[in-house]
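Several structures are given next for inspection.
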Structure 1
Amino acid sequence: MIFTLKVLCFILGYCVCVQVVGALFSLVDFWSELRRHWLLVVRAIVVWCGLALILAFILGETYRPAFVRGLRGYVEFFVVSYFFGRLLILRNRRLLNKD
């Protein structure tokens, strides 16, 4: 039972981190209209980062490491997939220029 709850905490951390990254990207999304929508951007960042912190503090010593691993796992996945995608773009540009 404890293993199942740890897996669920990991998945919860992963899902919350997706929302945190999305909230942080709202800065980029609303950059041209930031003067009008700054409150929306700040609210999204505060809500999702605050929820992640609250969940990290609420979860006990047993489940907190699984939750934090979920957060960290998505950040690692995001960074690796970003750089891998950039490498694919560069590779495809080189292949197209060889013709």
Structure 2
Amino acid sequence: MYQFSIKKQADGGYRFELDGIQLLVDDYTIKEDKHLLAHPNKAIAYFNIDANIYGVSNVPQNFPTAEAFFDAITKQYQIFKNNVGGKNKNNHHSA
């Protein structure tokens, strides 16, 4: 089971946080050491890179657990992080 920081939101639902990625879910239960999402199609994830916020919906994949959704988002996070960082690092031209 991933060691998410989980916070109950004032307007309902929960925010899972781990390694710069946040998942917003309406409800969950713990089953077989996984956070089973009550309504996977309502879950969203977001992360911040260079002051830009990127959001990703769990539709159409509908990953059933926070762990599976987090793994998929981690891959996206790395792609965005490398592309944004790569543009900043590799776009220096000499005259």
Check the numbers for relative contact order in percent (Cα under 8 Å, 6 or more apart) across 1, 2 and tell me which is largest.
1
Figure out for me which of the structures 1, 2 the number 1.26 belongs to, where Cα Rg over 2.2 N^0.38 Å was derived from the coordinates.
2
Can you spot which of 1, 2 the value -32000 was calculated from, given it is helix-only ellipticity at 222 nm (-39500 (n - 2.57) for each DSSP H run of 4 or more, over all residues; to 500)?
1
Computing distance in nm of label points 7 Å out along Cα→Cβ at positions 10 and 26 for each of 1, 2, which one ends up highest?
1
When mean count of other Cβ atoms within 10 Å over residues 58-65 is calculated for structures 1, 2, the one with the largest value is 2
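Rule-based calculations on the coordinates, nothing more; no lab input. Everything numeric here is computed off the predicted structure, so don't read it as measured data. Cβ atoms are built from the backbone, for glycine too; each structure is taken alone.
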